[in-house]
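The structures considered in this document are given below.
Rule-based calculations on the coordinates, nothing more; no lab input. Predicted, not measured: the structure shown is a model, and the values here were computed from it.
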Structure 1
């Protein structure tokens with residue numbers, strides 16, 4: 001099941017899914033990831049298209065259009081739930097890290 005395979009998301013995976021909260025094609029996803037992360041995270045075509053394929057296979061995203069080689073995608077409800085779960089996990093990690101800041 002997708003949830004087990006994607007127990008936690010890598011940074012590129014997280015940002016790809018964030019980008020796909022709005023329908024867009026692969027090139028736009030790469031641009032969105034760069035923009036959303038303030039340029040800190042960049043996704044190359046090899047990584048992107050491998051992830052899009054895995055996400056689509058596990059119904060985390062769905063293809064919305066295909067014109068020649070250009071394919072557009074959007075996140076599914078399953079993907080949104082995964083994104084929310086990862087967001088909550090990351091938030092807890094930051095909160096746990098606040099303990100360290102208080103003792104320093």
Structure 2
């Protein structure tokens with residue numbers, strides 16, 4: 001799957017992305033619990049960029065310049081920009 005195929009609130013069967021930049025980790029707490037969250041900018045093989053949201057241990061697994069594969073993820077939209085995340089059921093794998 002490529003970034004240009006993504007739409008808000010859809011399932012992402014599989015997408016491979018290169019992490020271009022990684023934001024600061026921040027703590028969160030809500031009714032479902034607490035943990036860490038981090039936002040990254042990533043690009044696909046065509047060079048199109050998308051925002052990736054990392055949760056908890058994913059924040060320390062991913063570094064700038066690395067490639068990741070997200071399977072069974074999902075998309076959301078924030079301020080008009082699509083974001084990709086593993087959500088609760090998906091997986092993130094560092095492949096390079």
Structure 3
């Protein structure tokens with residue numbers, strides 16, 4: 001495991017017509033996640049427009065990979081998965097980064 005801050009870009013793709021419902025569900029993640037140990041930043045962005053889907057992006061910073069891994073096992077994240085499955089236009093994309101400059 002790497003040391004130091006871990007940055008995450010987690011992109012969710014809402015099926016057209018379901019974007020407002022997806023936004024409501026994803027917003028519910030913000031406050032409980034921000035209270036988690038090691039959470040430095042957890043912001044939700046929504047794309048301005050899309051042709052086939054609307055993107056929602058969580059921009060995250062975590063103090064360590066261990067704390068990010070614990071987030072992945074949190075009850076609120078586990079509860080999210082079945083609630084958004086029918087709202088997605090495609091599978092989410094979650095990538096971890098470390099700052100290099």
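Between structures 1, 2, 3, the calculation of relative contact order in percent (Cα under 8 Å, 6 or more apart) yields its largest number for 3. Identify the structure, out of 1, 2, 3, from whose coordinates mean projected area of the Cα convex hull in nm² was calculated to give 5.8. Matching structure: 2. Please state which of the structures 1, 2, 3 yields -19500 when helix-only ellipticity at 222 nm (-39500 (n - 2.57) for each DSSP H run of 4 or more, over all residues; to 500) is computed from it. Traced to structure 1.
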